[in-house]
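Pasting the structures here.
Derivation of every value follows stated rules applied to the coordinates shown; laboratory data play no part. Here the structure is a predicted model, which is why all the values come from computation and not from measurement. Cβ atoms are built from the backbone, for glycine too; each structure is taken alone.
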Structure 1
Amino acid sequence: MNRNLLEIENLRKYFPMTAGVFRRKVGEVKAVERVSLSIKQGETLGLVGESGCGKTTTGRLILRLIEPTAGKIFFEGKNIFELNSHDMRKLRREIQIIFQDPFSSLHPRMRVHDIIGEPIRFHRMMDSTQKINRRVDELLEVVGLSPAYRNRYPHEFSGGQRQRIGIARGLAVNPKFIVCDEPVSALDVSIQAQVLNLMEDLQEQFNLTYLFIAHDLSVVRHTSMRIAVMYLGNIVEIADSDELFERPMHPYSEALLSAVPIPDPTVERRQILLEGDVPSPANPPSGCHFHPRCKYAVDRCRSEIPPLRAMKKGIEGHQAACHRADELELQSGKPLEVV
């Protein structure tokens, strides 16, 4: 895991707001702003944050399902936004996605063997139906389903089984990188652990790299080696998974972690309740976007955007975009204190 498989530099995505009969542009929704991060080969990077913070938009930009307003994404050293249609078709084999909703991501009128075999046929990986059928049977066994299910329709399966079919479809073209867009959030809790364990086994077996998008921090801690915390289109903290849970450096990360349930009734944790609502991405606050809800905010926070900077203490690679964290360095390793 020494080589960066994916690198994102200053990525931005603004969606136009229109009004009137002539759809005149009246503003912009700043869904993603100044996002920069890297993912090493074989790594799982968790991307967490509240709904609407830009997580899924970032994943769609990586897949180039939408075009960016600005910024670059390098996959194996190549800027994907500079690739032509022929090269993008080749890239589609390297980057796949597992969708959030297994109920709507599978075509209801296609049988399982057609759903899994479609990407194989599209990329012309095999030249005979017999070979494709054998490959489909292999993939079904890999994800824990019987090859006898190949002729069934999606409505004949449970939610967990449908997600396994979606995973098999993603693996069909032998990808290197998979965007996992909240792959277990629509599943029962009893099934989530099974799917997560399956994904970990597949990562080890096929040397996969994951971007794991989620809003459940307990799930992300179980699956991810590093975690990036996103707020209102910005990355506010990146750290090793255990490091983030033990030493959150950004007040937003601290608030998110305080809400994670602890399965021990003898342990008490003070939950941090954030004041107000998440600001609109169409009109984000000046300076640090989090300052209207932050009890540690000072005048500098209201006027100056904090850069994502490396912290001097803790594990190398821990970065936070907070003026207070940068100044105080959390000398005791405890959460910031109000002054």
Structure 2
Amino acid sequence: MDLPTIWFGVIVLAWVLFFVLEGFDFGVGMIVGLARRPLHERDAAVRTIAPTWDGNEVWLVGAIGLMFAIFPEWYAALLSGLYLPMVLMLLALAARGVALEFRGKYHGEGEEQWKDRCDRVMAISSLLIVALWGAVFAVLAKGLAINAEGEVTTGGWDRSIAPLITWESAAGATGAVLMALLVGALFLTLRTSGPLRDWARPLAARTALLLGIGTLVAAALTGEVVILAIAVPVLLAVVAAHFGREGLAFTGGVLTIAVATGLALAWHAPTLLPSTLEASASVTMDNAVTSDFSIHVVSWAALFILPAVLIYQIFSYWVFRRRISSARVPTPA
């Protein structure tokens, strides 16, 4: 196996880690702001993701940075062709971060109203991020209007908006939202105790059912049997949740995101981004890879950086592994 193929696998892994780790963060964010649970339950939900959410974003930086370093033509075609949704996602990520950080900074009269506003911002931004990423990954499978010079031919608003206004992108956005809600609800069953945990269990079951049905519909409409691979871990999550195996159910949710992300990125491999104009203009590993010198420099640097990041994140999740109670604490008389 040559270095470009290995690095493609590493990039896919980085995207998988980002969507898995941030998937349940986004899911919890949507649940906190949209489910309208009591304040003490929302506080408990936020505490499950507060210590680790910002560290999870390192995989987004890593995935995009590696695309730029290893396959610059892929990076250029995708990010320039979809610059508007990319900018919207960055703004939404910033809004989500501000909402999380500022949520606990105000105390006193009006504190509950302040947290309500932060929770709404967190929910809307999380929903927007997940839906846009789902739509963008559907474009990865379908392709862009790339000409022989490797440039996206459409201009103006059409350049970034038109690829997202398709039934495939709508399906991708819907599927991504359901996956985030699924792993978010399963994460709450795994990390909390009390009423929030009891409430999250049926939410996860209903979400998994919708996601399973959607997967079957997508496979039937496209005729692509491989899409059914997503339904397998969904079924695992449903069965495990039914028997109270919360860890196994969460594993099923995580595998659902991992399989969906891997399929979207590797759908046409070794073609990285198909051209909807002519097949010869598609971005492939061979015509998008950087120079041998650059790829060797990045490889040596990654031998030290990637293991260090993985060890740090594993340690962080181990430290914050305890359940958080969502029961109301009685106010002293």
Compare distance in nm of label points 7 Å out along Cα→Cβ at positions 215 and 319 across structures 1, 2 and report the one with the greatest value.
2
Output 1.12 (Cα Rg over 2.2 N^0.38 Å, for residues 71-254 alone, calculated) maps, among 1, 2, to structure 1
Value 18, calculated as relative contact order in percent (Cα under 8 Å, 6 or more apart), assigned to which of 1, 2
1
Test item: helix-only ellipticity at 222 nm (-39500 (n - 2.57) for each DSSP H run of 4 or more, over all residues; to 500) calculated as -25000, pick one of 1, 2
2
